[in-house]
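Asker: Scrolling down, you'll hit the structures one after another.
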Structure 1
Amino acid sequence: MTTPFARLLVPLDGSPDAERALDPALDVAVRTGLPLTVLRQTYPGDEESAATYLAELTDRYADRTDLETTLVNRESAVLAITEGIEPGTLVCMGTHGRGRSEALLGSVAESVLRDLGQPLLLVGPHVPPGPAFERGHVVACLDGSKAAEGSLGPAQEWSDLLGLPLWLVTVGDTEGVDPHQVAAELGQPGHATRLGGDDPASALADLGDVLPVALLVMTTHGRTGWRRLTLGSVLAATVRDAQVPVLVVPAVHDTE
């Protein structure tokens, strides 16, 4: 099986919020046979309890796959995740869903996305436990921008990887994009929906009421330049409220 990455990494801090990312990552690891590493950031004096935590975690999931574990003693959570990361690693992170607008994803998730410059799988606080990708569609979210078109390639890759159909969605009166036309051009005629409403985040989060969804694929909009990227409020609110994981694709070319 051809995959867009070669291994998976789940950063953990011992909290249930972070552990929420394990089920989707395990699902992908089992499907693909790719190695899955769980990383625990430690501090001086915390090494023994962190090692015990990882050992218990390995036992808990032993019936599903063999977890690789690693301890990283760094004060910076971002560096603990990104420093020395192997090429081709997909990082899957749980998010806490607190705060407002861009802060909904947390500074760690935003910084990891910025520093790695590659898709990041985010699992929000309303994603239920258990296997994540047993049914539904891989949904690419378009808004008429060139940046959003960047979700199409990764969405197709994940559709192939999971063996789930690809679906295209726009919200409201989006100018410059017809999801039905784009779907036809991709060889997926009829696999598109134009949702109504003025609140894209709520519409996307509630998409499961209209269409079975397994994964949302969205791009960021770096309005102030790539190195100063901030995650848009629609993306942040969608990750916060969605009941499925969100694959976030960095819009590296969006520098307006």
Structure 2
Amino acid sequence: MRVGMMNDPRRDACDEARWAAEHGFDFLDLTIEGPAADLDQLDVPQLKAILTEHGLGLVGHTAWYLPFASPHARVRAAAVACACDTFATFAEMGATWVNVHIQPIPRLFPSEQMIAWNIESFAAIVERARPYGLRVMAENTPLPAIYISDMEQIFAAVPELGFHFDIGHASIGGDRVEGMLKAFADRLAHVHVSDNRGRSDDHTALGAGTIDYPKAMRLLREYGYDGTITLEVFTPDRDYLLLSTRKLREWWDAARA
């Protein structure tokens, strides 16, 4: 297992990378989004130099709010373009995987349309990522109304798409952790962890919510995962992020027994 942290998009990305290196993280999960880490706000040469100097890996993360399932074709196309605009930057800094987010649609539209529009967008993104040597993974949404069966149709239609598993998202409105692993472990590419109380995506410290992370780590190991795990913990006091890192490693090691 390799443990990384996500940059807080409200902070300078270079400062975030330095902090990650100073505190022993294996990689930076770089989200390219505002208000302070959008594409035109990044100092790419400096950021690349920091990653190289400290031997930090990189996982690519696109903005979570890009409307890939918008009912408007031109809006979907613009969302795809915005995601693809990050590819040269991610490739230059050594990323292998870049994520996208499965998107909901307005309630008046049927779920079949949500599935079709996500498929349309992701198929285009996968195709455009290929020349950069990047692979694309789709992250599960925190919305319980997008079911595992919906996700199965999306992944079946885009065979090259990896699965980016957010355990916090899978714990909102019910515990879907084991169900998602059972359905998608064969294409699991990356994992996000944070805690919540089952109602909203709080991004709080591990152990501060109600998610059974010892069980989640056991399940990951049982399904053969030993890859990258990002702490997506945003607290004003970063001691809670470091505590979460220690707890994650302890649970992971305990799951080996």
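Asker: Compare mean count of other Cβ atoms within 10 Å over residues 20-27 across structures 1, 2 and report the one with the greatest value.
Answerer: Details: 1: 23.8; 2: 16.4.
Top value of mean count of other Cβ atoms within 10 Å over residues 20-27, among 1, 2, belongs to structure 1.
Asker: Here's another thing I want to ask about it. Using the calculated result 12.0 for mean count of other Cβ atoms within 10 Å over residues 44-51, pick out the matching structure from 1, 2. Display every interim value, and only then the final one.
Answerer: Numbers: 1: 12.0; 2: 17.0.
The value was obtained from structure 1.
Asker: From 1, 2, which structure was helix-only ellipticity at 222 nm (-39500 (n - 2.57) for each DSSP H run of 4 or more, over all residues; to 500) = -12500 calculated on?
Answerer: Details: 1: -9000; 2: -12500.
Label of the originating structure: 2.
Asker: By the measure mean count of other Cβ atoms within 10 Å over residues 84-91, tell me the structure among 1, 2 with the highest figure. Mind showing how you got there, number by number?
Answerer: Working: 1: 15.1; 2: 19.0.
Greatest value across 1, 2: structure 2.
Asker: Out of 1, 2, choose the structure whose coordinates give relative contact order in percent (Cα under 8 Å, 6 or more apart) equal to 16 when calculated.
Answerer: Numbers: 1: 21; 2: 16.
Corresponding structure: 2.
Readers should treat all values here as calculations from the given coordinates under stated rules, not as data from a laboratory. Note that this is a predicted model, so its numbers are computed, not measured. Cβ atoms are built from the backbone, for glycine too; each structure is taken alone.
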